[in-house]
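Coordinate-derived values only; no laboratory data. Everything quoted here is computed from the prediction, not taken from an experiment. Cβ atoms are built from the backbone, for glycine too; each structure is taken alone.
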Structure 1
Amino acid sequence: MLLASLVALAVPAVANAQATRTWVSGVGDDANPCSRTAPCKTFAGTISKTATGGQINCLDPGGFGIFTITKSITIKCRYTEGGIVASGATGIVINAAATSTVVLEGLDINGLGSGQDGIRVLQAKSVKVLSSEIYDFARRGIDFQASNGGAKLLVADSHIFDNAGPGILVAPPSGGNSTATVRNNLVAGNGCGIAATSHLADPAFNFAANCGTQLAGAGGAAKVNAFDNVISDSDATAGATGSTGVFANGPSTSVRIGNNVIEGNNNGIKAIDPGAFGGIFTFGDNYLLGNVTNGTPNGSIAKQ
């Protein structure tokens, strides 16, 4: 009977430690259990009390701090502001298992000019960034360099602006292959808009040429599908020749574009070292206007 009583007492404690749904609030406290009535204060504190595959919701607007994700999780703050200020740091680092799925929705990620990357993906099966703002970072808005093969990124209904490097960079390492779908976003005022490379990212973070990618390097296969976006005003530095709306680098890089407005960039679209099969391919319904050089796609895709 004594043993049964101890087990009964232990079960609720385990359940409370890792809830499937947790909550953050601007007036919360990380000493709380992160429940609806006793929310936590930061995303980092809440993640530690959320079960793998669980969900975090924002009760009200607040600044919830930078954090690292190491497991499947969903963070949804669509109906209020999930604020993250990342001065001198990366806002969100995703370094989860190669089987993990991560959903981020309704976040406001501010680099204050000195932050490194808004979101940096090192490993995960799938990452979705929805209805969020990512801005004012010294490197990239979203840095998608997942080390595992088959990693997927979805960016939709978001505003990515005023970052020194690419708004979105897709750069799989050697042996990896990554796919990014970018749809219905405003990508404006970044050093480059959307950049994909099979030659790896530039370790010196030189964004004034080639959108912060290397001219040669043993990276993986990068595929980007970009539809229904506005990609504008890319300018790493005033007059920088590398500033490009949509940029593809390397023979294992394929960028498909459809129904985008690409305007006000130094280069509208640009592909280098495409080889026989790489480059930028259009459905023929993009609008390139007001760029210093609009650029020419490497091929077209027929509508059926």
Structure 2
Amino acid sequence: MKAIRVVQFGEPDVMRIETVPDPKPGPGQVLVRIKAAGVNPVDTYIRAGAYTKPPLPYTPGLDAAGTVEALGTGVRGLAVGDRVYTSGTLSGAYAELALCSVDQVHPLPARVSFEQGAGVNVPYATAYRALFYRAHAHAGEALLVHGASGGVGVASVQIARAAGLTVIGTAGTERGRALVKEQGAQHVLDHRAPGYLDQVVALTEGRGVDVILEMLANVNLGKDLTVLAKGGRVVVIGSRGTVEINPREAMARDAGILGMTLFNTSEQDAASIHAALVAGLESGTLRPVVRRELPLAEAPQAHKVVMEAGAYGKIVLVP
């Protein structure tokens, strides 16, 4: 099969497409024929050696969608040909075939394309865990999603609206703001405009928001604390550096700053999260937005594009 391989950590051009042996499923494992693989910022951090470091060489990628190619012994509830999406893999998603444990494979409803399915796991599981497992958000609360036009942002808007929250989303481009509005945010702001956070306070009649999902904490966290309601929570989903904050802003509001990474999710919580995501995909409540499709060989270009400003939906690789 064809697969992207990384032989050393570094810039995007360390990724090369190669021909490697087809993996074979062992007991409790599933072999998936990949139709599309999702590209996430975390993939770039791993490739650069700035995050977890898998043994070299390795095939990148956590998220994919496709069909069941073969089953190992002891696997029940799946059949060859089933449409599925993955929540991680054992062998890497940037390939024509991926080996998964049975708990990494989830049903992909017929109404969802393979390209959309490749955009489910990291964005939607992250958004769901941030909202309900870290912030404990509930209906009637006000939510600010910073960077709402990216993969996690779009997922957050859709999930929060379905759960009855009032959503304020931000984006840095007119196209991005239109997308955020289309996904159901009641209010959309330009986070490049001076004083835009004053609008957040005005939209909540001076009370502030209950929850903030923060994709770029090194830029926004200090200012986030000033627009929280009493008892408000900021969930830090992404950051690209350090930041200085005034702790008194948190003290005055009894506010919480909560970090999270999807990799800390327990097996039990992951099963619950994906049960909810599959139900949302089936009903049409959750609708992954695909920005761009690239051939598998263009993985280096995909890693450059996914880190550019002006996020808009998901980037996927097609074998």
Structure 3
Amino acid sequence: MFTSTEYQLLDFGDARRLERFGALTLDRPCPAAEGAHRAHPDAWQNVDGQYERSDGDRSDGDRSDGDRSDGDRSDGDRGRWFSLGHLPEQWTVSHGPITFELQCTPAGHLGLFPEQAANWDWIAEQVGRRGPCKVLNLFAYTGGSTLAAAAVGAKVVHVDAAQNTVRWARRNAERSGMGEKPVRWIAEDAVKFVHRELKRGNRYEAVILDPPSYGHGPRGEVWQTSKQLTDLLAMCGELTAERRHFILLTCHTPGFDPGRLKRIAIEAFGNDGGTIVARELTIHSVTGRELPSGVVLRWESIKP
């Protein structure tokens, strides 16, 4: 997990969350916190930056992709950051061997999703225990999962729809001292890429997916988790059928609870040779409160 000096969820409530990333304290919208009460109202008085959505922006809490032309996850809606202290253009935080470059993007995102920290540790444990393997990371964003795998010896194919986001991920690799690791950096639509890999006969031992609810590929391809996730997981099952080590899926789309994701995974990967765990993904505040942050599904081979 992040050390206490790198990331903290300080408080949440009234559809917002208060977080510290490195030395900066930020106040951002958080639909998952709607209906919750702030535990420490006084803590919200001293922040470095505050993000407010523009009129008409999405407020349903889905993670959506849009064209991601500025390297963030948005669906074309924008808001505005207000500097209430010192708000730099860029700064860094670290998680284990990974250093992330952070930016206050127009969509309110920063360049990492803190709930993924436990997944990065799990990826590193899986690769470290099984030895070098070939990993496909789809909807790979700024590279947290890619670098978690590469740091312990995996060969990774990193696929994201936005060229700017791929460049951001490569900067994170350089900042982390992993610029020479065996990673292929690809700006491409995830579904098209998987189709091509199947036709080429390329196979993987692990797949990581963190799809948005809605998105667009570099040539206008449309992605909708509600309509396409089942088929994409089935193709990932084909990609890893020869020797599957693990599958990691995180989902932030309403209607995809742990039970539904587990049923889809069983259909795609089967029960034989592996175990499936699906659960709610949460972030713990400094006082131990839990903020819902999507669902995680992990398929792990029972074979050595």
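Given a value of 20.1 for mean count of other Cβ atoms within 10 Å over residues 117-124, point me to the structure among 1, 2, 3 it was derived from.
On the way: 1: 24.5; 2: 27.8; 3: 20.1.
Derived from 3, not from the others.
Calculating mean count of other Cβ atoms within 10 Å over residues 197-204 for structures 1, 2, 3 picks out 1 as the one with the greatest value.
From which structure (1, 2, 3) was relative contact order in percent (Cα under 8 Å, 6 or more apart) calculated, if the value obtained is 19? Working shown, then result.
On the way: 1: 9; 2: 19; 3: 15.
Of the structures listed, the value fits 2.
With Rg and Dmax of the Cα atoms in Å, for residues 53-124 alone coming out at 13.9, 41, pick the structure among 1, 2, 3 it was computed from. Source structure for this number: 3.
Which structure, out of 1, 2, 3, was Rg and Dmax of the Cα atoms in Å calculated from, if the result is 18.6, 58? Computing Rg and Dmax of the Cα atoms in Å on every structure in 1, 2, 3 gives 18.6, 58 only for 3.
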